[in-house]
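Structures follow.
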Structure I
Amino acid sequence: MLLGMLTPSSNTVLEPMCAAMLAGLPGMSVHFSRFRVTDISLDVAALDQFRMQPMIDAASLLADARVDAICWNGTSASWLGLDQDRALCRAISDATGIATTSSVLALAEIFRSTGVRRFGLVSPYLGSVQERIVRTFREEGFDCAAERHLEIRDNRAFADVTADTLKEMVRAVAGARPDAITILCTNLNGASLVEGLEAETGIPVYDSVATAIWGALRAAKANPDMIRGWGRLFREVS
């Protein structure tokens, strides 16, 4: 089975992380197509990075590889609105004939299927972007119980956030006892920390690279529970 991922051009985390999640699974591989994303802010130029056509063009290259599903492995819909990804996924599916999802749409599906109403939010983003994210999820029926962010806008720099920093942020929002916590950014090294953080806090932690893999497997009509060692998501949300 071949999974296709749309990837921000300046991202250095999600490709090796996705490959690690699928390592050792017979017949499984993950493939990537990039389009330009370097700045995460609410500036007009930054928002314009997520125009639909460049993303469809990148997806069409994945279609040449005959992947079984395509996933937008990025979190822009969390501040642009989930309808942005719903429209994008429809457009890609129409253009390629391949089932398409996104990391953020998968996260919302996970929240709904597990009964999450209050969530903790950890991201590297600017405060203005974080406020939009909180509003977006509220409009979808999910209230942010606690949040932490880092005031970074350089997409490449997100990869340099340390494991210790991410752990401290997750512990801080866990104090509000949310139903779940999300590490929201596909250029953060969060997925490999999930097992330990869940054991420590007793709270499900949904990293956005992991939700992309979960969503892509579902779109490809495969069961995500084939993945082990990457958190409760793959053991408990089928």
Structure II
Amino acid sequence: MTLFIIDEVRKTFTSGEVKEEILKGINLSLKEGELTALVGASGSGKSTLLTIAAGLQPASDGKVIFEGENMTALNSEQVRKIRARKFGFVFQFAHLVPFLTVEEQLMLMLEVSEFPFKKHEQKEEIDKILKLVEMDHWKNAYPSSLSGGEKQRVAIARAIIHRPKVLFADEPTASLDSKRSKDVMSLIRDLTKTLQITTLMVTHDEEMLSYADHIIKMNDGRILDNGE
């Protein structure tokens, strides 16, 4: 099922009298349970496209349609609620809170996302997700005692604890070595399938593309190859 439709999206930045068009009419659809990778040179527009799809910045023109609703027609509070409840985010660095345990990182996310878990259900769900990412034995650990790969696994667990419909991953393996990169990508791919999440990932690492269902190649604000 198609969950996301990006329709003729454009993005223009203005500095004084200078206008720069970063995205030049992007059309893209994303399906449930599929991992789509955006790849391209620096400045090609892939990260801008991801942030617009995620509601982190507005498009200059065009539509972003999620679950049949035009997000570009919503106000900022409506977009924030969709982002908090329906979207998960993984970035290049884990950005874990240093004074919170692994379990507490996930509990904080449940509060932020306003997911209607009852108190006794929260711990059950946290245990379930940590087991999925193979971090259940580390739930009482602090970030300082974790490796880079382990931190990223916790970040992934935090991103999916509230059962989002969409996972946005911006260079999720860029700070990891080759082995840990493959482990993390394998995990993201497996969770995409197991939980039927729609995953949109930005990457510059060609080795990571083998984990994707679709590869979208971008250059100069346009899609060169939509991976179909």
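Only the coordinates and a few stated rules stand behind these numbers; no lab work does. Quick caveat: nothing in here was measured; it's all calculated off a predicted structure. Cβ atoms are built from the backbone, for glycine too; each structure is taken alone.
Side notes on the structure shown:
- With distance in nm of label points 7 Å out along Cα→Cβ at positions 30 and 174 derived as 2.4, matching label from I, II: I
- Source structure of the calculated read-out (mean count of other Cβ atoms within 10 Å over residues 78-85, 20.6) within I, II: I.
- Identity of the structure behind 11.2 (criterion: Kirkwood radius over Cα pairs in Å, for residues 46-85 alone, calculated), options I, II: I
- Label whose coordinates, when relative contact order in percent (Cα under 8 Å, 6 or more apart) is calculated, return 22 (choices I, II): I
- Which of I, II yields 47, 42, 32 [Cα extents along the principal axes in Å, calculated]: I
- Looking at mean count of other Cβ atoms within 10 Å over residues 22-29 over structures I, II, structure II comes out largest.
- Computed -10500 for helix-only ellipticity at 222 nm (-39500 (n - 2.57) for each DSSP H run of 4 or more, over all residues; to 500) - originating structure among I, II: II
- Source structure (of I, II) for distance in nm of label points 7 Å out along Cα→Cβ at positions 70 and 158, computed value 2.1: I
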